[in-house]
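Trainee: Scrolling down, you'll hit the structures one after another.
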Structure P
Amino acid sequence: MKNLFSNIKGDIFGGITAGIVALPLALAFGVSSGLGPAAGLYGAIFISFFAALFGGTSTQISGPTAPMTAVSMVVIASIIAVHDGDVEKAMPFILMVFILAGLIQIALGLLGMGKYIKYIPYPVVSGFMTAIGVIILITQILPAIGYYPKEDTDFVNSFKPQAEEVILQNILKEEAGEGILVLENFKETITRANSVSQEDMMKEAKTLAAKEASGVMGAFKVFPRAIQQIKWLELALALATILIIYGFKRITTAVPSTLVALLTVSGVAFAFKLPYRTIEKIPTGIPKPNLEVFSQFSVTAITPYVFTALTLALLGAIDSLLTSVVADNMTKTKHKPNKELIGQGIGNTIAAIFNGIPGAGATIRTVVNINSGGKTKLSGMVAGIMLLVVLLALGPIASQIPAAVLAGILITVGIGVMDYKGLKAIPSLPRDFKIGPFKISSEVVIMLIVMVLSSIWNLVYAVGIGLVISSLMFMKKIGDLTAERSDVKSLLKEKAWKDELDFPQALKEEVFIKHIKGPLFFGSTSDFQQLASQIPTTANTVIIRTGRMQYMDQSGLYAMEDVLVDLRKNNINVLFVNLLKQPRYMMERIDIIPDLIPKEHIFTSFDNAVQWTKENVEDKH
């Protein structure tokens, strides 16, 4: 506690400043997620406070971030669609996924996995971050010009026939579940279908319309309609916000330009009573826990989203620990990665219980905190308290913020979150991969695959595919490099080592000496398996020198077994010289030793093997 209050003045000022920076972003990320500005604010309050309290980075400021919001948006949209577009019904299940993600983060920290997060390949992270930018940028164009698919009557009406089908399917599913669906009698089905009102039909049609227009591809589909119905006031507010954000930075960075844009544009729009569209109303009072998360908990409901929760957890871990590294560099301190994961997990779990969206360590907010004097965990806790005060005191005022202003803020976030460093490096990265006649960079391929799939298909699956491809390419590269450095294939070009120069001349036709230099693993097994076919026909004994074969994997083990079986069939004796501990252990596990290689054929020195050949090999050629 003494350390916690060792820098009160700096921590309070740093926390308040970071909270001010976080405010517009929290509201914007809440709107972007689909749960409304309050969800973003709740997430910022609880994650900031509890991640700081329990985390392992003293100056870290946490809260909703662009990557976490983009993945959350996918989760939220899919669960809402399953619940007929009813956010209230879907909310407990959405929060279950967020809680699961938080619990996974806690588990990762307790298992000591924090140190392994750094092994996520950069091309995967780069492609993902750029895709996040693309998704945010393109999806926010629609609200920036005042177009909302659910309010486009003609567009919604086009989904009425499909809505009828969905409603009928739901009725049939209900009847099947209740055991009253009988093919000979559809009286109950007809009764229930007749009870469906036009309001129900429109609600389902709106849900389908929103789903059709969601994501990057959905935005492209409805863009022509949006342009025809553009609201110039909304566009003007969004453009004014963007211009102030970029323009004010040129004047000073002492005051957050995002906050200046939010206050200025919102203030002008409100003062002149412009007919703009406001954000959703922010509830007043202390946030209350959503106990339905526990009362409606269902393993079957959450099972389809386990992989998504894992992705959220890993993404939050990467996001947070990267920010921790930035904080370390600025403060010359050393964060505790596992403790940081536990803190982030606790923050996300508690935020979800209070209807908040998940988040992670936020780089810009952390940098602002440090530059403003923050040095201890108190600064992150102060940022959370400051946001709670804003919620309690200014909730009704914040509800008057124009929706287009938050869209403008998010557009600048989308532009800023893209990995320009990775994009600029595309032309200069080495072309180490060949597809047909074309040579390309494997790093670029991975980055582009993740970026494209994340943008137009599925963020979660794209990351998984990127990790698998990265792992396979890494294995191939390491395999190729190790095979180059090792020598298991130059069977006809064996150069005698110094201690082999005095080998008996009379036995050189009968004894073939093979050197294995480097590990015998999956990348070199095919070359090693040629050993039996390349031994001179005059030889009846093979000496395999394994003193430089430090490692053998399972592929290498079975390749060795195949070669030894072939040699035994041809009545060729095999001697091992200086067999190291790990390869010997592997061969003993599947009885290559002693079934194929008797222990008396394993020698600790080359001289002992030579002595054996003098005593046991007859000169025939």
Structure Q
Amino acid sequence: MSIMEPDLHNLKISDPFLGQYQQLVRDVVIPYQWEALNDRIPEAEPSHAISNFRIAAGQEEGEFYGMVFQDSDVAKWLEAVAWSLCQQPNAELEKTADEVIALVAAAQHEDGYLNTYFTVKAPEERWTNLAECHELYCAGHLIEAGVAYFQGTGKRQLLDVVCKLADHIDTVFGPSEGQLHGYPGHPEIELALMRLYEVTQQPRYLTLVKYFIEARGTQPHFYDIEYEKRHGTSYWNSAGPAWMIKDKAYSQAHQPLAAQQTAIGHAVRFVYLMTGMAHLARLSNDESKRQDCLRLWQNMAQRQLYITGGIGSQSSGEAFSSDYDLPNDTVYAESCASIGLMMFARRMLEMEADSQYADVMERALYNTVLGGMALDGKHFFYVNPLEVHPESLKFNHIYDHVKPVRQRWFGCACCPPNIARLLTSLGHYIYTVRPDALFINLYVGNSAAIPVGEQQLQLRISGNFPWQEQVKIDITSPVPVEHTLALRLPDWCDDPQVMLNGEAVSGSIDKGYFYLKRSWHEGDSLILTLPMPVRRLYGNPLVRQQAGKVALQRGPLVYCLEEADNGKSLHNLTLPVASTFTTIAGTGIFAHKVLIQAEGYRRSMETPEQKPLWHYDSAPVVRQPKRLTFIPWFSWANRGEGEMRIWVDEAR
């Protein structure tokens, strides 16, 4: 079934909550990140990314600096700019982006190759280390930027650059004699080529994606072959093969995808790869690949997903570990991984209309993705823990990856521009546009014009989601349009109600969507009520880190305790089973947000630092009443350094 991507020129987000985030990206994040890319942020780690392009283009003298994938930061910034320009034209920003695009074009080789690391530092080594060196990853992000800038502005220069790059890649890789029979260590090119195919309709791009996916993990193993060709040299480890070559599951290349049973390896690589495969499965009508996507989604979503929408439970390899292993304090849960999870969910929704994918997409968006950026738009989390004890972070190296506050920038700065491009492209996730129905996946306030045959269905979504329970959908089409609206019924809501023009209405429900077909007229109004009581979450008993604990959720938002409200030693707080919850309006940085309070207990003793480490036969603590305050988890660490935890001991 054909799927149409919403035109972001005809979709304007007006949401009082996420609309502010989009404005923050436009006004603060994009300019701030431009300064960071040009090394003009005091006390932030240098980027040198723009300078790398100038050196590669012959416009500046110097050496390459940064990660081997430093080019991708510029590409993601350009993509965020493209989607931002759809929301709000900005001639000065567009002029800056055009200048960057001209610089990128100047750095491109005559044969189409484009990568500043290999151009400047190792020209004789290009395409010799796919397992480690991210050439195809950088190319993929640049392709995504080229597609976005063309769709956002109508300008073709960057699209022409990336088509030339993609055509070059198509000559280098494939099954024919004289081609490299390989695939990337870090997936990204797959999902990017699928987007390029949709814009250009060039079948060779789809064919190349199919090749990359089907060649992955086959024997003899490509990573071993290229390692031998390099005479045993490694980019990351001069003493021998890097572990990412030895541990092929790290990049989902240990066996063909058709044989893989679990989400495994580097979490970002996994969801980027699956995003491309899901897109390919739908457009090529490949049932076997669809089944592969379903199987691997189910393992990830049912056994390896955090309640925050985070994935990747271990810092070693930024990776999945094993089923039901979900530690709260040593978790990785990279911001980029949750963004990739949303991308994967979006492609699964396009493949089949099942609300489970939108539920996960919503969970990732309102928790980890938003939590990855401070409320000022200038500080970022790479890692998103569910529990933090700052005093332990300083001395225990098991927590080296965890930061108690957001950072200004990173040497490996993949997450900040990724958050920016996700928030500016949010309109792509709100709806799934099918010929037979318009699916509303996210209740983000917006106005949109959606093609229905030769007509347009114009509608406006409003409300104050996720803080208030009512969502209003007004039809604004000047002429009647017969079509089906499919409203997602969230998994966290037990008693959704739908009213049409002031009267209760019944419709069919299938896989979590409420279907309502009729001739829609201007002035028609739907009210969707999604009651948002505070709900307790309990972990599966196979998750040992959640045993005896409880978490709180209201609507799509997961809540946490923070030291600023509840004092130190959060591990000594308990929430009784019988406690009732009070919602209160936040103030200060929590203005327009909802907080939760409940009566609980604090375990304590007098002068514990003077007591022995353990006691025989009886607990030496007393239990004192304590009012507990829970804040939305995405907003933690905006008041300085302090303890935080989501899962709390439950008292019977």
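Trainee: Computing Cα Rg over 2.2 N^0.38 Å, for residues 407-534 alone gives 1.72 for which of P, Q?
Mentor: Value 1.72 for Cα Rg over 2.2 N^0.38 Å, for residues 407-534 alone corresponds to P out of P, Q.
Trainee: Taking FRET efficiency 1/(1 + (r/R0)^6) of positions 263 and 511 (r between Cβ atoms, R0 = 30 Å, to 0.05) as the criterion, which structure among P, Q has the greatest value?
Mentor: Between P, Q, the highest calculated value is found for Q.
Trainee: So mean count of other Cβ atoms within 10 Å over residues 271-278, computed for just one structure, reads 11.9; which one of P, Q is that?
Mentor: It must be structure P, since only it matches.
Trainee: Hey, mean projected area of the Cα convex hull in nm², for residues 231-518 alone derived from one of P, Q reads 18.7; which structure?
Mentor: Q
Trainee: To test your reading of the models, identify which of P, Q gives -10000 for helix-only ellipticity at 222 nm (-39500 (n - 2.57) for each DSSP H run of 4 or more, over all residues; to 500) when calculated.
Mentor: Q
Trainee: Identify which of structures P, Q gives the largest calculated value of relative contact order in percent (Cα under 8 Å, 6 or more apart).
Mentor: Answer by largest value of relative contact order in percent (Cα under 8 Å, 6 or more apart): P.
Trainee: Given a value of 17.1, 50 for Rg and Dmax of the Cα atoms in Å, for residues 223-294 alone, point me to the structure among P, Q it was derived from.
Mentor: Value 17.1, 50 for Rg and Dmax of the Cα atoms in Å, for residues 223-294 alone corresponds to P out of P, Q.
Trainee: If mean projected area of the Cα convex hull in nm² is calculated from each of P, Q, which structure is the one that comes out at 30.9?
Mentor: The structure behind it is Q.
Trainee: Assuming 0.80 is FRET efficiency 1/(1 + (r/R0)^6) of positions 423 and 527 (r between Cβ atoms, R0 = 35 Å, to 0.05) as calculated from a single structure, say which of P, Q it is.
Mentor: Working: P: 0.35; Q: 0.80.
It must be structure Q, since only it matches.
Any read-out appearing in this document is the output of simple, stated calculations on the displayed coordinates, not a laboratory observation. Not measured: the values here are computed from a predicted model. Cβ atoms are built from the backbone, for glycine too; each structure is taken alone.
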